[in-house]
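Down below are the structures I want you to see.
What follows is calculated from the coordinates using simple rules that are stated; it is not laboratory data. In this text, all values refer to a predicted model and were calculated from it rather than measured experimentally. Cβ atoms are built from the backbone, for glycine too; each structure is taken alone.
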Structure P
Amino acid sequence: MLKVAVGSDDTYPVASFISRYLKSKGFKVIELGSLEKGVPVPWPSVGFEVGEYVARGDALFGVVICYTGTGVSIAANKVKGVRAALCVDAQTARGARLWNNANVLAISARLTSEELAKEIIDSWLSVTEPDPSELGNIKMIEVRESKT
C-alpha cells in the first residue's frame, strides 16, 4: 500500500477531510502534526516532519496544511529533496506535478473547501511522471540543491 504523509499545524476540518479522502483512495496515511496530536503544533515542525518522510522515501508524497499554506510550504522546502508547491486550485496542482515534479502539496486551510480539496488532490494524483520536456529544468534544481 502506498504511504502518504499528511500534516497540519492545527485541527482544521479540511485537514481531517484530506486524510480521510486519501484513505478512501487507497493510500495508507501517516498523520502528523495536529492530525496526530489533536492540538496545535508549530507550522515549521509540520513542514519539516512531512518533508523528511518524503525525502527519506517513507512516503510517496506529502500534504501539508496551515492557515495560508505558505508557512508549511516554506518549511517543507527547507528539507533537502523536497519540492513543495502551494496549490489553491486543481490546475496549479496538476502543473506542480507535471512541470515541477513537486512531491509535497501545500494547502491553505483558510481557502480550501472539501470540494476544492477533492479537485486539487485528484489533479495532483492524475500526474504520475513529470513532463519529459521539463526534466532539464528539474535537474537544474537538483544540481543547485546538491551544492548546498
Structure Q
Amino acid sequence: MFALQTFFLEVQTTQGTDILDLTHLVQEQVRAGGISDGVATLFIAGSTAALTTIEYESGVVNDLRGAIERLFPRDLVYEHDRRWGDGNGYAHVRAAFLKPSLSIPVEQGKLVLGTWQQIVLLDFDNRPRSRSIRGQVMGLKRPQG
C-alpha cells in the first residue's frame, strides 16, 4: 500500500554558521512512519538556512565552515544589509547557494546514506533561531504483523 507520512523537526541554533546533524532525528521519523521503500524529502523554511549531506566529523565540518566563509565572506558589503540594516546579507547568499531541500531514498525502512554521510542543517543567520524542518516520506508501507 502506498503511504505518505508528514513530520516536523524543531531545532534550536545559536548564531553564525551552525552545522547540526539531523540524521538520527530523520531516521527515527522514517522508522516510526512504517514506510519500507520510497523517498524522504526534507525542507527548511527560511532564507538563511540550508540542508545538505556531509561526513559529520569535526575536521570536515570545520573545513566546510571555512570554505563557506571563503566563498561568501561575512565582511563584504551586501546590498541587503544596506537596505535592511540587519547584517545578515551573507546568510541569505549562503543559503541560496546551498538550497533549502534534500531528498534521500528509503529502503527497508532505512535512509540510504553512505557509510560516512549524514544529513545536516546549516544555519547561517547572525542570531539564534528556532528552525522548523518539514519532512515527508512517501512510498510503500510495510505490512503490520
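Things worth noting here:
- Kirkwood radius over Cα pairs in Å - highest-scoring structure of P, Q: Q
- Here the criterion is mean count of other Cβ atoms within 10 Å over residues 5-12, and among P, Q the highest value is seen for P.
- At a computed 22 (relative contact order in percent (Cα under 8 Å, 6 or more apart)), which of P, Q: P
- Of the structures P, Q, the one that -14500 was derived from, the read-out being helix-only ellipticity at 222 nm (-39500 (n - 2.57) for each DSSP H run of 4 or more, over all residues; to 500): P
- Structure (P, Q) behind the derived value 1.0 of distance in nm of label points 7 Å out along Cα→Cβ at positions 93 and 117: P
- Structures P, Q, by FRET efficiency 1/(1 + (r/R0)^6) of positions 53 and 77 (r between Cβ atoms, R0 = 25 Å, to 0.05): label with the highest value: P
- Highest-scoring label, criterion being FRET efficiency 1/(1 + (r/R0)^6) of positions 69 and 109 (r between Cβ atoms, R0 = 35 Å, to 0.05), among P, Q: P
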